[in-house]
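Nothing in this text is a laboratory measurement; each read-out follows from the coordinates by a stated rule. Here the structure is a predicted model, which is why all the values come from computation and not from measurement. Cβ atoms are built from the backbone, for glycine too; each structure is taken alone.
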Structure 1
Amino acid sequence: MNIIIDTHIFLWLLATPDKIGRANLKLLDNLSNTLFLSSVSIAELMIKSSIGKLNIDFNPKEMAVKSGCELLDFTSDDALLLKDMPFHHKDPFDRMLIAQANSNDYYIMSNDLKFKNYNCRLIL
């Protein structure tokens, strides 16, 4: 299974994995699954760090690789899906992650209940 992890799941995986449910931790630990950290999440972390909303004192690319994640670039094909997505969610980073998951036919793991309003392969 190919799984894009939402930004908060990545942060929890690094610092507080106990916040992730047992079933989801099993999916994250299962070596037959491929975990992806999107360039969208890296952009979100860097922007939030630059405005003082988060303290990011590590290189997210390096930490993703050390944590067993593949890096996934956001493409123009991913972006094209944003035009027809409903606005159930105002967070542009989350909307881009959902579009990217749909574009690649990947699952997306998030604890954000607003994701349920979208037609996506969601792991809550």
Structure 2
Amino acid sequence: MATSHSLTPIWLVSHGTVLASAVLATSRRDRRRGLSGVRVIEHPLVIQPCSWVHSFGMKTAIDVVHLNAQGVVIATSHMKPWRVGPIIRQATLVIESAAGSLERWNIHVGDEIEVRHVEQ
């Protein structure tokens, strides 16, 4: 992913365990771009506000996590390139990550994920 000043480093934490270091898309441009064109996903991308994603222009499959305002996982999916995901109206935040992340993190609907800002 190209380095951008509008991508803020964060931690994804669940049940007191750090799942991954990630980046938060804080500009409209970065939220719109997502992971399009990325061949290797080094860090998950958190998009907020967001209730749906697509994988147009993506070079690889991704795992997607939809969270509500309380940080509860309300939907998960695996998306191949060039697909349109469902709109999850209750979602306020979406995490796009490398395929296999959901299994590696052992994340399921009903789990809580905290987006924790990195202290600098």
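Given a value of 6.8 for mean projected area of the Cα convex hull in nm², calculated from one of 1, 2, which structure does it belong to?
This figure was derived from 2.
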Value -2000, calculated as helix-only ellipticity at 222 nm (-39500 (n - 2.57) for each DSSP H run of 4 or more, over all residues; to 500), assigned to which of 1, 2: 2
If you work out distance in nm of label points 7 Å out along Cα→Cβ at positions 21 and 53 for 1, 2, which one comes out largest? 1
With distance in nm of label points 7 Å out along Cα→Cβ at positions 45 and 77 derived as 2.6, matching label from 1, 2: 1
